[in-house]
1. Any idea which of 1, 2 comes out highest on distance in nm of label points 7 Å out along Cα→Cβ at positions 29 and 45?
2. Upon calculation of helix-only ellipticity at 222 nm (-39500 (n - 2.57) for each DSSP H run of 4 or more, over all residues; to 500) from the atomic coordinates, which of the structures 1, 2 produces -12000?
3. Computing distance in nm of label points 7 Å out along Cα→Cβ at positions 13 and 77 for each of 1, 2, which one ends up highest?
4. Which structure, out of 1, 2, was relative contact order in percent (Cα under 8 Å, 6 or more apart) derived from, given a value of 13?
Structure 1
Amino acid sequence: MFCSVDNCDSKHYANGYCQRHYQQIKIHGKIITLVKRTPYDPNEFIIDKNICWIILYNARGEEIAKAKIDVKYYDQIKLQYLKIIQDLERVYFKLKRED
């Protein structure tokens, strides 16, 4: 299942939206189309032949670095990356609820 926003290929997160668009509605009450990246967007994985580039962004959505890994480690790295992101989100939302 995917996000219901036009031209968004991201996976469904909640209420028909990906995490990025869900957060925009939650915070701003509407979809912000001018924002290319949010802190909730994952880093990009780009496969180029035998190499996988991981594009890293800061909280402002600016590219800050590229990591290069062998493509054979892509699945392993992607899985670990997603687990770390999920753990960080759980901690973040738990702390936010305690405020």
Structure 2
Amino acid sequence: MPEAPSPGTHGPVSALVAAALRGDPGAWEQLVRSHARLVYGVVRQAGLDGSEGDEFFHQVWLCAWERLGTLPEGARFDAWLATLAIHQVRRVLAQRRLA
């Protein structure tokens, strides 16, 4: 089943990912804009809000950018991103418990 087009002119999410991997900043910006709610949702569910939530939001996107090349061929970007965000949340919460 083909992916639904993202808002904007870049087309399907897989095309945005490919363009971002080639260094297209507009494609990356579109990915962030179209998936920001997903990341904020994970952040809020974890109880991170305010400046801490904002910082975490940016950390997730930095991690996503650094690991974008590891997104498996044919994988859904939203599922990959949500999993990445959840793992980041668990890491942060585990560090809090140890502190």
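Quick note: the coordinates plus some simple rules give every number you see, no bench work behind them. This structure is a prediction, so every number in the text was calculated from the model and none was measured. Cβ atoms are built from the backbone, for glycine too; each structure is taken alone.
1. Going through 1, 2 one by one, distance in nm of label points 7 Å out along Cα→Cβ at positions 29 and 45 is largest in 1.
2. Comparing all candidates, it corresponds to 1.
3. 1
4. It traces back to 1.
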